[in-house]
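Each structure below is given as structure tokens.
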Structure I
Amino acid sequence: MLAEAAAAAGYAPSVHNTQPWQWRVSGQRVDLFADRSRQLQSTDSAGRLLTLSCGAALHLLRVALAAQGWTALVQRMPNPADPDHLAAVDLDQRIDVTADAMRLFQAMRMRHTDRRPVADTPVAAEALAAVRSAITAEGADVHVLTADQVLELGSASARADQIEVMDPQQREELAYWIGGDRVSGTGVPDTALVDSPPQTVVPGRDFARYGTLTAGEGHDRAAVFAVLFGRNDEPQDWLRAGEAMSAGWLIAAELGLSVLPFSAVIEVIATRELLRQQLSGIGHPYLVLRLGSPDPLHSGPPHTPRLPAEQIIGMPG
């Protein structure tokens, strides 16, 4: 049961599809650990995005357990002597499997990352409120950017990309994780990369290569850009931010919305500070999220590959 839930948690989004988590199942408990062998050492040396990615997996574990009829008792950062021990999860109580629980579980399997511009259909206020409600329930919040702030974000995103592309170590790291068929089960394959640069105000990450996904004619004119943020900027906050992102993403998927995370502006100190200024000092930015309606003229990209369960789940020997 716990192993099945941990395997389902492998559907979680992660930076560059690194899947930097490791589960250890024993009895009625499963422990979540950061796998530093899949950390972006150059881009994410502090482990901020690694921990956020693991938080997304932790949330999906909880979703999978609820779909099996269990509540989970979660201890985050349970061992101060081991910062890689991110969570301990115990089965708590049997519960009825609700329709909401099953819808979230189905959304978990449908969710994917689409790097193409979204359609010109505006995001309904009710849908945006539902996504925010799911995020705030997990202890984080979102700030929806104004039109002027979106322009600032576009400049910051381009600046962050320029800084990173000029770094030979970061270029080498991108080349390792991005492009090709990704038969290893990690990384972003060509099928998930656009075949030309989209003409948008906020540029996506420069992967230093193009893929086979048709970019389309969209310009993100109706996209909503929001900063995921919280009060503090410590590993436990990054973990909760990942849970919050995942919770909001599942609701968005259930409502038919596309979500695209922007992390380059978080990776560079100067642009991260700009985002903090946009928050008027009320919190620390963890990620930027683009929300919108998918382009109806093109089918969604295929799901990125996943590691086999035996590589991410340890069982008692």
Structure II
Amino acid sequence: MDRKRRRFLQAAVGSLGLPFVSRLALAQAYPNHPVRLLVGFPPGGQVDIVARVTAQWLSQSLGQTVVVENKPGAGGNLGAEAVVKAPPDGYTLFFAAASNAVNATLFASLTYDFVRDTTPIAAINNIPLVLEVNPAFSAKSVAEFLAAAKASPGKINVGSPSAGTPPYLCVDLIKMMAGVDVVHVPYFGENQMVTDLLGGQLLTAIGGISSGIGHIKAGKLRALGVTTSQRLPQMPDVPTIGETIPGFAASGWNGLVAPKDTPKDIIDKIAAAVSAAQNDPKFKDRLADVGVTELIMPPDAFGKFIADETVKWGKVVKFAGLKPQ
């Protein structure tokens, strides 16, 4: 074999490894510039608050700034659609929420399949919810709230965040399980709902603990019941709604996903950063401060969890005949 032919074959064989080498180099260098963390809800609400806490710890673990970018609309669908369309390079992530599992059935014309078109990274937290009222509202317990609703059917307004969120579904679950007729008032975002609740334009609502706990502790709002199956350490004197409506239990959750086909090495690096945060006592304390608890799941387990949640909430949406509002 002559010298020119040998050089050609060596170059050809060497080039076969370039895609692998470039992918490996990309993963090793990741991240070398800021990472976007998309949130499907407006600033100030439950999901946004926890996303910003998470971004702070991820920035420390990854050695790059993680910038929270709000893309609200359609119960979190606009943010999810944005991440589905983003390059699968690890620089655009999404702070997934239970609403993304709900929306798979609630919205009939989505342009994407959340389970199919995203790559799970890690779960972050559970979100307890609370039935909260303005102090001007007469009811001081879930039983009194239900009695007032039955005494004045179609007269009591109950707010919730955007369509598709667990608080949104909880309003309809109360209507269904307790047989009461209340007027459901979905808001564009949780921050505006809480603002109206504090101002008295709205007297009752179901929202996330994070956005309400400070106002509840300050006496500006009153908690009637939490939606979890057990009472919360943050508010041990507040009963569960299930203590009055047997079998009632629901909660939200959050976690990180990336676009489909994001390289496994990058997914593993971000998942390791999440694990480091969840092992930090200060992170645990910060989550507790905003009223949520850790939910620890690696990529594969989190992917199965999202799929299972999609099936579960799909049954609820179909049973209740819910439609986007």
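All of the numbers you see were taken from the coordinates with simple rules; none came from a lab. Bear in mind the structure is a predicted one, so any value in this text is a computation, not a measurement. Cβ atoms are built from the backbone, for glycine too; each structure is taken alone.
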Taking helix-only ellipticity at 222 nm (-39500 (n - 2.57) for each DSSP H run of 4 or more, over all residues; to 500) from the coordinates of each of I, II, which one would give -14500? II
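Work out Rg/Rh (Cα atoms, Kirkwood Rh) for each of structures I, II, then name the structure with the largest result.
Once Rg/Rh (Cα atoms, Kirkwood Rh) is worked out for each structure, II has the highest.
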Figure out for me which of the structures I, II the number 1.6 belongs to, where distance in nm of label points 7 Å out along Cα→Cβ at positions 97 and 241 was derived from the coordinates. II
Taking mean count of other Cβ atoms within 10 Å over residues 33-40 as the criterion, which structure among I, II has the greatest value? II
For mean count of other Cβ atoms within 10 Å over residues 73-80, structure among I, II ranking highest is II
Can you say which of I, II returns 2.1 when distance in nm of label points 7 Å out along Cα→Cβ at positions 41 and 113 is computed? I
